[in-house]
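In what follows, structures are represented as structure tokens.
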Structure I
Amino acid sequence: MNVLFLTQGSSLSMFYELMKALRGPLQLERVGFYVASYAFFQQFCQLEPDIESGKYTILKEWEVTAKARKGKADLDVIRQYEQRLGDPHLWGVLVADRRVHMGEKCSFFQDYRPRFKHVEMLNILQEGLVCMERLFDEVQPDAVISFICVTFGEYLAYLFAKCRGIPFLNLRPTRIQNYMTFGSDIFEPSTRVLQAYQWYLNGQAKDDWLKEAKAYVDAVRTKDAKYEGVIAPTRVPSAGEFSMYRLPSRLMKLLRKTYEHRFGAVRDNHDLDPLTFTFYKRFWNPLRARWNHRRLLAGYVTEAELPSLNYTFFALHTEPEVSLQVYSKPFQNQVDVIRNLSQSVPVGMKVVVKEHPVAVGKRPLSYYRKILELPNVLLADPALSTKSLVEHARLVATIAGATGWEGILRQRPVVFLGHTPWEFLPNSLARRVTDLEQLGDEIDDLIKNYAYQERVVLAFVAAIMSQSVPINFYSALLGRQGVYTVAWDGTDADQVIARDIETLAQYTIASLKDYGRAYRKASSSS
């Protein structure tokens, strides 16, 4: 069997270990990797030199963009690919990748100035198409395995896999405990979860997942709905460790890395300038967060005010984010979304807006003041818990955020605009609105006809659990610091990683078998 893995930064380590775990059970022959980060790849090669031994076919994103800088796009070639791959067009490939479509400093603040000109974007698109097709021709994959979609290469690989009828497994968080699930494309909702949901709703599934679902729902209502990888609410972002004793050596190391980055032979969109990163991470963003907090503090909605306040709760997304750039492309201007929402809620109702924990310190004060210009809009303290804001809200509104799911669990009507994992639930419970002209009518009808259905919610949770795998993905497999973890029991980190890789490998094998059965069934019925 031949497999192609699509990696980003640290996910390369995880997918490499997964490949080794699958090598025997799947009898892997040809293996390919799409790798996006030059800096991480160099570090990884020192630990695993086998990656460049010639055993694997590797497409390096920084080499694609380097070629694109020297080339000139042929629109006829792009149109030919567009006709083959469709989507319906290929512009979404570029929009999905913040390192192409957004500003050079978008990781530090809302930088909407594209780092590339239009003609350069077209060069990247064409070179990406040619190189990705060559990768598919060389590897001849029987399956493509990836994690969400945040690069143009991952989007292109999905389109090629779809065009060639190759099984595509896209790993993503479910926002339920530490369950991760495979989708068959890069979008939400998952058709696999939808099918299982219908089984549980119709009583066709005979297992214990409904009991597990009931235990989860009951626990959320008494505690919270936090899930693996989420970041706790905060007023000031963490600046990391700081030691005067180690300052000189760290400063020399920082200057050396900055020199290598700015004057090195390789230019990589993923490789952040070390000096710029340190400036924003340790100084500017924490300072801006404190400045914003002092300026806005007097007008914050407090927790004590929530029970007596008639309001709709809206939680901001961080930017850039896959939920906006892939799942909800028409609604990336969040200020405009809030403006439309504020004009669509009933007279006398407020809209309470809360900042995303990851975005604290990244947006300027002017952004929040623009929101507060709307007469019926208030800001919540960033440190206020989502649980309290959802519990007391009359309506929960979101583009495609996890607050929508928490609203469903806490028996609040939910209106959402983008694609979400739960969008196929009944309209009387949660309602997707794609036409903002109808937003007021939809909100009015939803509030009047809201009807919570426990069996529906339990069927959905059971579907998620039955079609997913519980692993410490963000905290262990990706090694992220400061994130919430559900099931870390104090076991040695290496043991947790090994255990979760084996669990993920077994889930991957089962998913490929399910994918094959579904494909054969679809082929026989057509």
Structure II
Amino acid sequence: MIKKGVLAPQVPANYRKSARLVLRELRTKPAEYFIKKGETRALALFHEMARRVPAYGDFLKKHKINPAQIKTVADFKKVPLIDKDNYLKKYPLEKLCWDGNFNKASWDIAATSGSTGEPFYFPRTDEQNEQYAVMAELYLLTNFHIDTQSTLYINAFPLGVWIGGLFTYEAIKMVGRKGGYRLSVINPGINKAQIIQAVKRFGGQFDQIVIGCYGPFLKDAIDEGIEQGIDWKRYNLKFIFSAEAFSETFRDYIVEAAGLKNPCRDTLNHYGTVDLGTMSYETPVSILIRKLALEHSQLYERIFPIKFKLPTLTQFFPDLFFFESLAGNLVCSAFSGIPLARYDLKDHGGIIDFSDMLGLLEDSNVDIAREAKKSGIYDTMWKLPFVYVYERNDFSVSFYALQIYPETVRKALQAKEFRQDVTGKFTMLVKFDKRQNQYLEINVELKPRREDRGALRDRIEKAITEKLLKENSEYQKTYSEISDRARPKVVFWAYESPLYFMPGTKQRWVKMAH
């Protein structure tokens, strides 16, 4: 039992010993081993929180939960969920921390973006940085072989009060110190000129360069570099993304533009939140399965419940972040600065055990072992469970009582025929004309030195309409009734126009009209 005033062990001992020992476990242990470890840790977290977190003890009391009666994982899964509204905003910050201590500890503090309301501030300790570093070291070794190659990590995630940039910096520094790797880091943040300059200045002095960046912003940097005459293929580049889902078309574009050799190894996307940090990430196998699902419609329908929305598919470590899926929403339990048990992330998605995933692949006549060998990633066949996550449920617009999601529009704009003219970024909203008829407006960012041409607008409006008709059955019905009034209206904006495309900020794909 942990003494009062001493933080709970947020990073299990086996992760602290050696990344290579963890890799040995990943390559040899069965799927059930990882699930059991996660269940044991989740139950221990619950009891520690009940005993040592004043707010959680009060929450359980109000819900008439006796912690002594929560003895099994089945019992644990009956405990009420917590979220921002019923828990985090109901108690003072110090009551949410271990032993009610806030001003007696040392913290890094990050804030949510406030995109769905007022920002909320989350404190974290070095142990959350270490949680991230544990996972980062595993993928830096597995995907990028930092033990044999000198590496420059260009940290292009936002710096400041947001979690991404500083969290990444701390974790990468930890990885370098712990492993003694030839791993250097530079921190331009979201500054395209400095990202490009870092590659030009240091590209020939390291065996490889890893760029960590928000996807749309990285594409801007790549495109701007091409405009300047940079041949990205001269450099041995790798990419790490975060903050949102993206399509395989987007990944293919980055792979082609940068001359990457293996999309399953040379790119990956994180799934994380400011609430809990980096919770999981794309492994080479999860990327391969996602690509195969797009090629095999039967497999896609077996894995993903929504036909027209492609989620991010990752693998997770259950003893670091214990996921559950309830009614299509994701719930997570983890040790943290603000420890959270059965925390409703408000993210739409699900979990699939490794053995269940194998069954889905076999039922669809997909031999994943053969495909993994063909793709050069067979050594990454870890038996960890999968978690998939869609864009937030509230990231859509309601048009004639149907929901239109950014992903469908994104696919249309990422078509090869438009790559020379538009960046792929847009903001969509529903407006009303003088007769108070609804119409869907899509504000599209032009590339630098491109002009608003009527022919281009017509082609893009047609492409978006065709994609909506193909993917959204409700839109099909609405279009059949109101015809061209259902066709979206595209408005072009100059590159980095501040109203919708302010440089240095996260892209808002959806905006509510006033």
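Data table
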item	result
Top of I, II by mean projected area of the Cα convex hull in nm², largest first	I
Identity of the structure behind -11500 (criterion: helix-only ellipticity at 222 nm (-39500 (n - 2.57) for each DSSP H run of 4 or more, over all residues; to 500), calculated), options I, II	II
Comparison of I, II by mean count of other Cβ atoms within 10 Å over residues 161-168 - largest value held by	II
Winner on mean count of other Cβ atoms within 10 Å over residues 17-24 once structures I, II are ranked, highest first	I
Of the structures I, II, the one that 13 was derived from, the read-out being relative contact order in percent (Cα under 8 Å, 6 or more apart)	II
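Values in this text are rule-based calculations from the coordinates and carry no lab data. Treat the numbers as computed from the prediction; the structure is a model and nothing was measured. Cβ atoms are built from the backbone, for glycine too; each structure is taken alone.
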